[in-house]
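Quick note: the coordinates plus some simple rules give every number you see, no bench work behind them. Everything quoted here is computed from the prediction, not taken from an experiment. Cβ atoms are built from the backbone, for glycine too; each structure is taken alone.
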Structure P
Amino acid sequence: MKVLYFHQHFVTPKGAGAIRSYAMARKLVERGHSVTMVCGSAQGGTTGLAGEFVNGQRRGMVDGIDVLELNLEYSNSDGFAKRIKTFLSFAFRSVKVAMTEKYDLVFATTTPLTAGIPGILARWLRRKPFVFEVRDLWPELPKAMGVISNPIILWAMGVLEWASYRSAHRLVGLSPGIVEGIKKRGVPSERITMIPNGCDLDIFATDVEPWRPEGIADSDLMAIFAGTHGMANGLDAVLDTAAELKRRGRSDIKLLLIGNGKLKPALQERANREALDNVVFHDPVNKTRLAGLMQSTDLGMQVLANVPAFYYGTSPNKFFDYIAAGLPVLNNYPGWLAGMIEREQCGYAVPPADPKAFADALERAAADREGLKLMGTNSRALAEREFDREKLSDRWVGWLEDAFREAGR
């Protein structure tokens, strides 16, 4: 089976970012299939290609994956209009690929929602089996966040969402809320499966050198947030907690924010203005470097803006990195992850928009290092039992193989 795989934000482990698509593509190759990955260029990421772009693209083999990279740079720091333009450019250039490449099945993953466009056309114009993966519910999430309010844009996105879901032979949702959201659009449950983000157990179990950024002592309790600094992440909650900790005189608790994003400059400016020297900012690092950092970390912070649509409708990569590294997790919003943390006793779940409760949890962690280690052991056990990337990738490939067989190919 030859799979044409569309993911605008494809990244290998040598870059900074989520590597779900890399792992899934590698599993296809391992199982005897071939895969062409169509992607764009992401700030801080790497596709594994280094040659010059010719006619707006470059192509080459990366770890057995045929990577076709379009010269479309994207950054979370880009303005709304620029991001929309990049999303649409990728979709329309991908349509040309979908209409001309030789392949047996097309797979497309969000975000953005426009990733579904080449899959829709491949299904109806070339009669190819189409599997669509939904990482976030659009337009529900941007509408709930207030990012998009124009009724015409929301209507158009709703039409595209409906067309993507109803055109796909099978769908993959990354969280319980996403699966339910797909069902509400009239898709039969037997065409949907949930395959959440996974844990890279091999990367986070490797013998790497532990390290801490400058300004964080070995004796400090270090809590880390590793991810995008954008509107959805609600990182002002971390700064609110830092201010609360400073009022309490807890200079031994440090909050590390590692990553990039549109709101990072504003967060840094606020931290400087309020003299929050217990907050440390750091540039993104690749997976190997991140594994070393997490070996010296005490606690992972799973933080999102207090938007009810997030409670069951997200599957954050950072959470799975934390538990793969054997870190307890401090979560600041209700939902499926908060319930899991409490059930598995692998961290703390605190109410949203409550810096005192957030600070209380950090103080409890600092006071009970042995209990924290036990929570970390529970985290790693959960990662191995429920979220091993190898096992989830096998399930994912099986889902595609079944779609291919059902289409009579």
Structure Q
Amino acid sequence: MSKTVIVVIDGFGIGAMPDAGALRPGDLAADTCGHVLDHCRSLLGRPLRLPALGALGLGLVHPHRDLARRTALPVAVGRAALGYPGADTFAGHQTMMGADFSRVTVARLADHLDEVTSALKAAGHEVGPLDGRPLLVVDGAVLVHDNLEADPGINWNASGRLDALPFDGILAIARTVRAVAPVARVIAVGGHADGPLGAYVRDGDGGTVGLDTPASGFYRNGGLAVRHLGADLDHTRQLPDLAARAGIPVTLVGKAADILACEAALRRPAVATAEVLAYTLEAVRSPGDGLVVANVQETDLAGHQQDTERYGRILERTDDGLAALLGLLEGAGDRLIVTGDHGNDPTIGHAYHTREYVPVLTYRAGATGVELLPDARTLADVGASAAASLGLDAGALASGSVR
């Protein structure tokens, strides 16, 4: 009996990819991990306490002064390029789980206003532009707009105040948009804003226009509700479905529960890091084999808020959870893979994701020694490695290992 656990630290990059500056030249300086470590040392007057990440070999792929350069644990460590355009959580997770993400279109809402408007009106909604700008107000309560937190044209949002419309209503609007949208995902977002949403609309890069969600107060006022509606992919050729069909129990935790498809999976959605870690530990303690995929989201939120100290404190909480996981994964064949889905450098000067390499740190219970791996060209290597550890055919994934 064995467990394979994938913990995705959302927005945890370890240095810019060569093409990171194609959209924003300053992003060539991105280094989420290094800059968070440096700034927290200055802010807190001490290094961040990350003993578990150090033991997992983070210092071997990011040789920072505050990270251990050696480990006694049996680990295989390396870094991965993203393997998809831009820097996006949905695309990152789908690629990581083995999906072929090559056909998803990048598009501004402005170029598809007519078909989106027609679809919403056909569903019985009142629809119109906001002050003549290329975003839509639906039923006087929900904004349909370009997502400004990912690279331009990757995602669209349907955002509403929960005091104006229940989340189910926002989600219904997002589902109608999803039916005609060519982009990677449509995100339904409900929350409590500091004022009318129109006051937080701004221009983004590449001709996009949308809600500045961090500025609106949604992330800091509590009660945030989010649902990610992804592009039509062959989910039967992704790791969770592959495992479930082999009779292996699958648990999806945190944002992974929102964005990964697997009908047989046990879903544990959560945003708070303490909840994500508690659900993950609970799944690992259950008897028998299992695949657990968990997403620590609050690091990404801290990156969007450009709050370096918060990012660092969440990393420390996450490290505590990783230490607890290491204490449970002792059976021969147990695996813990810690990685990221993109970067989100809170010091870079903007609230977008950053296109960075991510660490791939694999603890191998029952093995010996440390293996330094060459760079992987895509996050699909994570899913392929996890499939192999579970005794599954990695070749059944739509996109497998290409180290």
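For the read-out Rg/Rh (Cα atoms, Kirkwood Rh), for residues 86-277 alone, a value of 1.08 was computed from one structure; give its label from P, Q. Considering all the candidates, the number was obtained from P.
Each of the structures P, Q was assessed by Cα Rg over 2.2 N^0.38 Å, for residues 318-381 alone; the largest value belongs to Q. Computing relative contact order in percent (Cα under 8 Å, 6 or more apart) gives 30 for which of P, Q? That value comes from structure Q. To test your reading of the models, identify which of P, Q gives 21.2 for mean count of other Cβ atoms within 10 Å over residues 198-205 when calculated. The read-out comes from structure P. Of structures P, Q, which gives -8500 when helix-only ellipticity at 222 nm (-39500 (n - 2.57) for each DSSP H run of 4 or more, over all residues; to 500) is computed from the coordinates? The correct label is Q.
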